[in-house]
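Asks: Given below, in the form of structure tokens, are the structures.
Taken together, the values in this text are just the output of simple stated rules run on the coordinates, not laboratory data. Treat the numbers as computed from the prediction; the structure is a model and nothing was measured. Cβ atoms are built from the backbone, for glycine too; each structure is taken alone.
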Structure P
Amino acid sequence: MSLNYVMLGSNDVAKARAYYDAVLAKIGGKVVAEYLPHAVCYELRDGGRLWLSTPFDQKAATAGNGNMVGLLCQSEDEAREAHSAALANGGTNEGDPGARPQYGPGFFGAYARDLDGNKMSFVYFGDAT
């Protein structure tokens, strides 16, 4: 089994799109479907998809405590660039880019929250030697 898509709730999809356009471009993401003002879909480098959408139940979107989307990067520099783009486009810092040996050898991560409070990590699994 593999993961096909992740859906993140947003209270303003158009505003969220500007944020994700800037961030996901740094790691190979591109828009493949757009249903504004309700949803937009990005295809990631590996074929997985990330959807931004207003909640189906028409209630306010809220970030889940303990939920996080991990976005795979191809280098430490790419993780740094995505994190920097997140902060430059209104995101908040949840952890500066750096090695996180407690998560395994070669693990490099950077953490941010988007405009709706959704937490994401930009991760790279470097050479463990």
Structure Q
Amino acid sequence: MWNDLVHASLTADVNAPQLSDHASAGALQLLRYGLEQEQKEGVVSKGQPVLDPVVVSSQPTAQPVKYALRDCFDDTHWLQYTKSGKLKNDVPGGHHLTDATVELNDGTWKVTSLYLHEAGTC
């Protein structure tokens, strides 16, 4: 999912078809909302976030079809730039406590919920 968003962020493409490959429901809405905001501000994102998610729970335990994940999402190397190539601002990015739910639906795993806390929360 993150790779899909990183790719779409290069042009702030809210309609990037790959977004729905690994995200649905509220998570997909959040990704598209972020891209819409980038479009309105005339910025794009460049770089790559650093991820290290861990599973915090699974349902059911025997053959899970749903996982809760937690991460300390690091966007210090994934920043917003104006279309002219300058950094949007001098905010260096940060580390965000991130909670996500991944569910199996029709044989495909997708992130269905995603919550990024404020920078500095992990």
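Asks: Check the numbers for volume of the Cα convex hull per residue in Å³ across P, Q and tell me which is largest.
Replies: Greatest value across P, Q: structure P.
Asks: Between P, Q, which one scores greatest on distance in nm of label points 7 Å out along Cα→Cβ at positions 22 and 102?
Replies: Result for distance in nm of label points 7 Å out along Cα→Cβ at positions 22 and 102 over P, Q: largest is P.
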